[in-house]
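**Q** Please go over the structures that come below.
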Structure 1
Amino acid sequence: MKSIPELRTRIGELTSAIESQKRALRDLENQRSKVQSELNSRVDPMARIPFEIVSDIFLHCVSNIPRPDSRTAPLVLLNICRLWRTIAVSTPFLWAEICMDSTPFPRGAKFAKLCRDWIDRARTISLSFSLRGSLARRIELLMNKHAPQVQNLELFVRDTTDLLRLGVPGLFPSLMKLTVGADETSPVEVDFSPGQCIGLLRAAPALLECDFDDVFCADDIFPPGPVVTHTSLRVLRLGNPQSRAFEGYHGNSAFILQYVTLPSLQSLDIADFDITPEVFISFLMRSRPPLTCLRMVLPNTIWEPGTIIEYFQLTPNLTDVELYFTPNDDSDEENGAEPFRPFLEVLNTGTDLLQRLSNITLWALFWEVGDYETIIKVLTARRTSLRSFRLYFPPENYDAAPPGLARNVIVALRQFTEDGIHVHVGPRQHNCLDRNLVAENQ
């Protein structure tokens, strides 16, 4: 019989042998895994696709509003396999856009870390940020850190004082496109201040395009100070004129024009012309912009031809004009042409104005034959420069042509189409000229 020390020695020997066999087994398993991976790379067509192509495929998997959600791309790509994770992490453009919807995580450290890891993977390329909800402190610090890289910024906020914290002069030196609006999930109306909006313009000296998306401006509790000159801005949208005219959004951010000078402005949308003609003329005189495109909802007051002439004299480069009118009530629909008559009169007689005008779009229902005859006069006077004239009826889809669209008017308007001018009269979906042509042929 073996002694106790001998038994202990034997146990130690067996334990060492077992550990040695385990190491050998692990080595064999690792070798098998490597051989299996090599076999997969030769058999699996996905594994043989070049890195660059897989990376490009990944880019097409990302939604238009990418969020830090582990169930969607690009985060879900990290959990498929080691190869896909390597490719995803090594593709900076996959992480260049992010929507930081902080509403469910007002103070969430985990959410902030998700966003931080996401943005870090973009490395040094240009970024697009979309903020929805409240500007939590951690998210604010993250945005400030990467502000020099941000080229596209969307801010849909619940508390407009968040804008003041981002309105630091020069904070976004590379920003080229800015969109500002209210968070649509906000339980209360969000009131903006022109001062808050102007602060964002100061923060982005290289800004080319700015969209204040149906921003409602209250009395200015944050005064913007002296008039701000922004030398880069080319496109300014103060709300959506079509939404304002037909869907009832207010969006009176036209107030902003009182506080800015925009000498490079080429395109201007005004959803609610709630400033006086004098304020608008003052803006044009200060800026002298090379404006080529103007879209706006007309006020419910009739403008004098002299005022319109002054507008046009200050915007000689206009090529595209689109005008809307919002009636006070249903009874005004039959008088829809009235606000447009001074404009048409000036366009007819003032052929020395807007000599580059190529496209005219009016959104209204014209009932009287005299108004259509005025349109014919405008088309005749500007035949050489016009490429299109569109009179869109409101989207109630009128089935019958209005009384003023008589047969002789239709014949005259068709003549312009034969001369190369695109003429549309009727709801956007249907051109009454085409429909009558079909009826004639039948």
Structure 2
Amino acid sequence: MLLARNDRRQSMGKTQYLSRVAFSVALVAVTAAFATVSSTLVRAQDTGNALKRFLYDDAEVTVHLRSYYLDRTNPAPPNNVGWAGGGWVGYETGWLFGAVRLGIVGYTSLPLVGSADTDGTLLFLPGPKGYAVLGQAYGKLKLWGQEFTGFRQLINQPEVNPQDNRMTPNTFEAYTLAGSFGAFSYFAGYVAKEKMRNSIEFLNMATVAGAPEGVSEGMILAGVTFAPDDSFKARFSTYHVPNILTSGYVDAAKLFTLTDDINLRISGQFMVQGSTGGHLLTGQAFSTWAGGINVDLIWGPLTLTGVYTQTGSAAAYRSPYGSWAGYTMMLLRDFNRANEGAFLVGTKFDLAAISLPGFALSTNFAFGNGAITAGTGVPLSTNNEYDFTIDYLFANSRLDWPDWLRPLWIRGRIGMLDQFQNGGYSSIRDFRVIANYEWKFGGKGR
């Protein structure tokens, strides 16, 4: 009987021991499960907060409205007249975990005034017809301060740029990397296609340059900028479109302080361009160059400018991928025909200095000479152009405009081109009125 009691005691002890062990294990399991669930909930909350910042708090919406009226009288009919309304709407997220950002921009231009008899303003599609296009749709990846951008995007390099002088800019299907190291910044990438400023199609870079049908090529693009301080900046940029075009561009600008009120800025540029590979653009090899010097005398609100540019005699300088980078780019002509030299004198004046805040006036007069037909040497017209621009920024006005009206910017432009050839004379007169209104808003973080 004693042995039986001892067996029962031992059995009860083992049971209590096992119960304690089981309870301990269960407690540990419950604690671990609770910790896991809590950690998951915390991570889920962190992820939710990150997504909220990504999609809302740090995101931004841009609404840009534009009205553009253009009236051009040509030497012979037809003339070009049109009035367009439109602009763009864009959405850009914040940075997800500091590494990923997405963006999208839709553009449109709608004819308010225009007819087939006066088409050619480049404000619309030919017809004229309105259009809408998804001009930007990109993803960004940031690592160590360097940014990779993929798919549809803006590019702003000297010879590959938005050319935003109509209703909508050039945009590009490209895969690019940009960043900076100290005083140096860089840009490099592959550009597959371009949507030109008044188009809805993204075309390969050979087609954009004017290559024959069936030729298709992309572009390799790279650029470096050196800016050690605010007084000096130098840039180098190059692009290569196999079998079509290759180009190299360099410029530099230095600002000198003469007195407390007077500064002098001296800039120089040089660029070379030629066919490459199979020379498919024109069917034969060609090359040319262009260079220029620009001097700005800055005296408070007034800037006086003097420029000279020269283009090589072997070929005109082409600018198929954006606005020409030359200092003599004017409203109607670029003054970059074969062998063409050009002088330019210009002024910029902030009229706040004469009690008209919000107004600014600029003038540029360019005088060309020596242009020839490449290959034959036959003289082309001598062109002189006179451009006038007046801007009114509501935000800078002394008038008490309501806050909702202050983003409005109105610009008026006049371009007058005189052409002389073989004792003859012809002219072009160009009048433009442009209004821009941009509204940006975002979540809590913007």
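No lab work stands behind these numbers, since they all come straight from the coordinates. Computed from a predicted model, the values in this text were never measured in an experiment. Cβ atoms are built from the backbone, for glycine too; each structure is taken alone.
**Q** For structures 1, 2, calculate relative contact order in percent (Cα under 8 Å, 6 or more apart) and state which one comes out highest.
**A** For this comparison of relative contact order in percent (Cα under 8 Å, 6 or more apart), the top structure is 2.
**Q** Identify the structure, out of 1, 2, from whose coordinates helix-only ellipticity at 222 nm (-39500 (n - 2.57) for each DSSP H run of 4 or more, over all residues; to 500) was calculated to give -12000.
**A** It was calculated from structure 1.
**Q** Continuing with the same structure: Assign the value 0.7, calculated as distance in nm of label points 7 Å out along Cα→Cβ at positions 321 and 353, to the correct structure from 1, 2. Spell out each step's value before the answer.
**A** On the way: 1: 0.7; 2: 3.9.
Computing distance in nm of label points 7 Å out along Cα→Cβ at positions 321 and 353 on every structure in 1, 2 gives 0.7 only for 1.
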